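As structure tokens, here come the structures.
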Structure I
Amino acid sequence: MAERLKQYLGYVFAAAALVWVLHDVHPRDLAERLVVHHPAWLILAVAADILSYITQGIRWRLFLIPVGRLTIRQATQAIYAGLFVNEVVPMRFGEVVRAYLAARWLSVRFASALPSLAFERLSDGVWLAAAAAVVVVFVPLPAYLIQGAKILATVLFAAIVLLFAIGSFGRGARVVALDRAARAIHSATTAPAFWLAFLCSSLLLVLQGMAFWFVMKAYALPFSFWISVAVFLIVRIGTAIPNAPANVGTFQFCVVAGLTFFGLDKPTAAAFSLSVFLVLTIPLWLIGFFALSRTGLTLNNLRLRVKEPATAQ
């Protein structure tokens, strides 16, 4: 019941966000603003976005080294498979799917792959907060983004303290789960690859930000690079909480909120929110579907397959 309630609330919020984005925009105005002025920038946007996920594959492989050694191809395939599942299933179930794939390919316990996902989220949060601190020097940011960055920094600090405490004092604990978690955290954070993976997170963020900017260039929006980065950060922070599949609704809402804050008219902002979503998501759908099909799994049996190793721990 709780799981279904979360899903329904996500769908309701997504629908409400889309209604807000489109309710006062005439379809004719929307169609007129969907024209691509510089198609070459779209190719660069897709290339940068794909390269960002390859970078994520390299980063995840580095975080997983204490558990086992995936190839870059395997890590990237698992990430794309998980992303595809996220596009069709709510609450980011794809994160669990790629952990399951890594555990299966490495022949390790399912739980052993989970800390690497936590390290990814933690490093993403640190670089997002750092990016917000840099961007605010160049452009004025909305008060809600600054407040969101402060909340993010507070949560990150608490998470770092918690991980440090578990890794330092949890080893040898009588609770088996705590001892395992402490050993996994200590093993990962003391490996040289950990800090290289942490640096990869900055490149991942840069590539995704550039992909967003390239789409803005394709549609000839009259904004600088730093404003583009500011809107991108609004989208990243605004979609951090799991909700509807593919962040539909939330994504468009954040794009429109960011662009209108910097003075763009709402019809153009609404049209762009739909365009940038499709430009950056359709390649993900295609590659993700291929990546998932190569694993031999289907959406029908994914939940059962993932629950088996989880309940076996």
Structure II
Amino acid sequence: MIQPFKIGYIDLLCKNIEEMESYYVNIMGLSLVQTDENKTRYLSTGLDHHNVTLTPSNQSSLMRIGFQISSECDLKKENKRLKNLGIISEIKTNSRPGISELLELKDPDGFIIQLYTNIEMPAPHFKEKGIAPNKLGHIALGSVNPAKSVSFYNKILNFKITDKIGERANFITCNSDHHVINVCNLGKLIGMPVVYHIAFELRDASHQYKSLDILQKNNIKVLWGPTRHTAGHNIAAYHHDPDGNVVELFIEMDQVLPNGIFEPRPWHEELPMKSKQWTDNAAWGTSYAQTIFDYALQKYKN
């Protein structure tokens, strides 16, 4: 059975490749592990061969998402099972650095999904310069058909559904984090699938404050936050990378326990805190309307 346990990497097409490399290396504090013959940059948060890749292009978009799955999973058997379900999939060997074999398929929006059991761990360690996040935490996808997309991740990749925000956002996870994917209706609004935002986990409040100071010193505007969300209860702050992608820096995300409730926190509105449908995503009353969602919407409308 396919059971991802973490988001491993995202592949981004970049219009401003030099600026993007400088931002992710010098400001975000990722380590450049390798540059291939296509001038794709492979960047690591600290352990894996890569967690973010940047490829030169005439467009800015999300190209692929990689999820690591149990080493006990037989990719060839899963490939056959997917084909029996009518899902086009393919086993690829040595198709990207650090991963000898992976299973590739597409979600309903056409985002390429790569599933792999093992990745090289050169362990470049956490950098002392720049933000240096704990990990790539989650990806928010703007879907043209959110219900169909959520059903795919739930039934095919065994993601669990946690919370919803009206008809706007659906939160799903493959581990204990409240969400590893946020499927929102941004793609439906503009008529094509897009990336909504990219999120990195920080260590604590002091790390978040330091990170925002780093952004300020580099003349990068904070778009919204810090603010505490309702769904997930993480404290989040958002800014743009050089290509206009919205990047979230967060701490204190809710953790899902095996019995389906969230590990209790003093700031939870209810105890025990269970999955629910929220009307907004700003627990501190900082209005969500005309903020981060609109920034992403403006990028693609322009």
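Throughout, read-outs are computed from the coordinates displayed, never taken from laboratory work. Just so we're clear, the structure is a prediction, and the values are computed from it rather than from any experiment. Cβ atoms are built from the backbone, for glycine too; each structure is taken alone.
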**Prompt:** From I, II, which structure was mean count of other Cβ atoms within 10 Å over residues 58-65 = 23.9 calculated on?
**Reply:** I
**Item:** Top of I, II by distance in nm of label points 7 Å out along Cα→Cβ at positions 34 and 178, largest first
**Value:** I
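Can you rank I, II by distance in nm of label points 7 Å out along Cα→Cβ at positions 50 and 258 and just name the one with the largest value? Don't jump to the answer; show the numbers that get you there.
On the way: I: 2.3; II: 3.7.
Answer by largest value of distance in nm of label points 7 Å out along Cα→Cβ at positions 50 and 258: II.
Consider the structures I, II: one of them gives 34 for relative contact order in percent (Cα under 8 Å, 6 or more apart) as calculated from the coordinates. Say which. Each step should come with its number before you reach the end.
Details: I: 34; II: 16.
Only structure I yields this read-out.
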**Request:** Name the one structure among I, II that helix-only ellipticity at 222 nm (-39500 (n - 2.57) for each DSSP H run of 4 or more, over all residues; to 500) of -27000 was derived from.
**Result:** I
**Item:** Among I, II, which structure scores highest (criterion: distance in nm of label points 7 Å out along Cα→Cβ at positions 98 and 282)
**Value:** II
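Work out the source of 20.6 here, i.e. which of I, II gives that when mean count of other Cβ atoms within 10 Å over residues 26-33 is computed.
On the way: I: 12.2; II: 20.6.
This value belongs to structure II.
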**Item:** Structure with the greatest value (metric Cα Rg over 2.2 N^0.38 Å, for residues 90-225 alone, set I, II)
**Value:** I
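Tell me which of I, II gives 129 when you compute volume of the Cα convex hull per residue in Å³.
Details: I: 140; II: 129.
Clearly, the read-out refers to II.
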